[in-house]
Every structure is written in C-alpha cells, then in structure tokens.
Structure P
Amino acid sequence: MMVAVSEELTPELAATIEEAFARRNRANMAPTIAFFEDLLREHPDNPYVLYEVGGSYDTDGQEERALVYYERALPGLNGDTKRRCLLQYGSTLRNLGRFDESLEVFTKACQEFPESDSLRVFKALTLNAAGRKDKALASLLLVIADRVDTAELKRYEAAIRGNADYLASH
C-alpha cells in the first residue's frame, strides 16, 4: 500500500493531532512520541507532523532529537504553527547552551511575527541565559509597556520605555 505524501494540514490531520496532544502525559511522553512517530510514517515529511514529533521529544527532554524534527518542519510551516515551532526551536537551542543560534532564531522570528509577545518573552529568556541581563530586562519592559494596559502603568509608560532604551544600550 502506498502512502500519500502530503504537506498539508487537512482538517482530519489537524483533528488527529489535536486529539493526541490533548491525551499526552508530560510525565510519560513515550506513548505520545510513539503515536506521532507512527503518524509520521503515515504522513512522511509532513511538516505539521514533523513539528509534533519534535515537540514530543522536546517535552520529553530529548532536545537534540527535537532539533532535527523542528529543522525539517520549519520550511513547510506557516502561520501560528510556524510561530510556535520557531519559539520551541529557539528555546531548545537555548536549553542546549547554543545562545547565539537561539538569539538568531528569535530575532528573525520576532521580525516575522512582530505581534507575538511569547516570542519576545522567550527571546528575553535567551538574552538572560546568555548573560545579557540588561537587554533581557529591557525586552520584558517593552512587552509590559506595549501590552499591559492599566492606568497606573500608562502613567509611567515614558519612564518604562526610557529605562528599556537605557538598559538595551548597555
């Protein structure tokens, strides 16, 4: 029996992925990994399945294995799934101590998805891990200034942004 190669995320495949994701047990990822590896055999090279296999290995603490799947998946992904894959890929690189590569991924991802607060926050985590604490704090201050809409913070928005600029330049 030939298996059709599809790089699409059909509604059926999306539902299958969502169901498996909902059933996963973060404390025991082996069944989830096995499920997604089987699904990948049914949908070879499908970027959405590759992403899920990578994410399963990542959740299981197998970061090196996860990277391979993320790298294979990324060229075929778009939209929110691509944003999530970039975030997880950049975080995995950070967890492996590959800070420059992680920062490069997050910088490009933030340019591609400028509205993504999660990318900005995880980029700050990489900056912090790389010892660039002032730049990490500056990034988080800008997320706060951009997204937290309270009268109290809005009153000090110029000061928050000024401090972020100062910290980012040092």
Structure Q
Amino acid sequence: MQKNKTFWPYGIVISIFAIVCSCAYTIYYSLDYPVHMDDYYFDKYQKVDNNFNEIQAAQANFNREFAFDTTPQIELNSKILPNEIQKLRKGKTATIVPLNQNFNIKFDTNATKYSSKILLTRPDSSEFDRELNGRNINGKLAISDLNLTKVGRWQIKAKLIVDDNKTGFYNIELYAK
C-alpha cells in the first residue's frame, strides 16, 4: 500500500505563520509614523480631530477670497532660477532647489494682511524641522535665507491666517540636489 503525502497541511501552517509575521511587521512599521506627529495643521491631532469641520470651512473661506500659488519662485544670488521639477512616487512632483546654498523663495498671493506660520521639514523625520519667518513683499509670501543641507525631499508647510474664519493650509514639496 502506497501513501500519498500532500503539501496542503504544511501550506496552511506556513500561510498562518506568514500572516502573523506580516501583522507584526505592519505594527512595527507603523510605530515609526505615529498619527500624533502629523503637523500639517500646526496643532495637536486631538484638536484637529475635534475641529476638523471648522478647519475645512476656514480653508474653503480662505480659498474663496484669496489665491495662493504653491509654485515657488526661487531666487539665488539675486537671480531667479527656472523651476525644474523632480518626479516623486505616486505621481507627485517637487520643485528642485539648490543644495548647501542660501536662497530665497517666494509664493504669489493676493492676501495682504495675514499672519503666517511656516515650517521647513523632511517628510520622514522631524530631526531637521525649522520654523521660518515669512513676510509679505509686494503680494508675495517671501521666505529668506533657506539653506538645505541634505539631499532629498523637503517640505514647506504654511498656515496663512487672515482671521479665525479664513485660514489657509499649504504643503509645498521641494527636492534639494
């Protein structure tokens, strides 16, 4: 009498083991990107979660009355550089900026009286986070003396506040090389 051995019991055990390992890896990976570290709205996630509808209404009010062009104008040594684009994953793009050189950056806006909070950050780490000063110069939001010291993606996160009911949030992708 000949016994036929099959693989399916081993396949089931291996599949269950693979599922458990992938769940453990997902948990381990997500610990590096906690939700409370997201700083897009410049506030704690609990406050954003509780007031999300008001934040979206303030953004809509800002967009209805004011324009903000997220395409930066880069100025290096008093010369305006042409905008070059770096392709990123998932169809995103970033404006290429100079590495290890002081440069200025400007964004067109028709808002005249506003306060701003601006943060320079890298998307994968808060190690290089830096608050920047923005000024309104001739209808442009100007940020002076930027110097990116590491190759790769950078982000400028801007919050423009006209009043409590008109606030604009913007995320601008830069690529230093």
Work out the source of 23, 26, 24, 22, 5 here, i.e. which of P, Q gives that when P(r) over Cα pairs in 10 Å bins from 0, in percent, for residues 45-84 alone is computed. Q
23.1, 93 is what came out when Rg and Dmax of the Cα atoms in Å was calculated for one structure; which of P, Q is it? Q
Computed 17, 10, 7 for semi-axes √(5λ) of the Cα gyration tensor in Å, for residues 93-132 alone - originating structure among P, Q: P
Origin of the value 13, where relative contact order in percent (Cα under 8 Å, 6 or more apart) was derived from one of P, Q: P
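Here distance in nm of label points 7 Å out along Cα→Cβ at positions 77 and 149 has been calculated and equals 2.3, so which of P, Q was it run on? The partial results should precede the final answer.
Values: P: 2.9; Q: 2.3.
Attributed to the structure labelled Q.
Which structure, out of P, Q, was helix-only ellipticity at 222 nm (-39500 (n - 2.57) for each DSSP H run of 4 or more, over all residues; to 500) calculated from, if the result is -23500? If you can, show how the numbers build up before the last one.
Details: P: -23500; Q: -8000.
Corresponding structure: P.
We did not get these values from a lab; they are worked out from the coordinates using the rules stated. Here the structure is a predicted model, which means the values were calculated and not measured. Cβ atoms are built from the backbone, for glycine too; each structure is taken alone.
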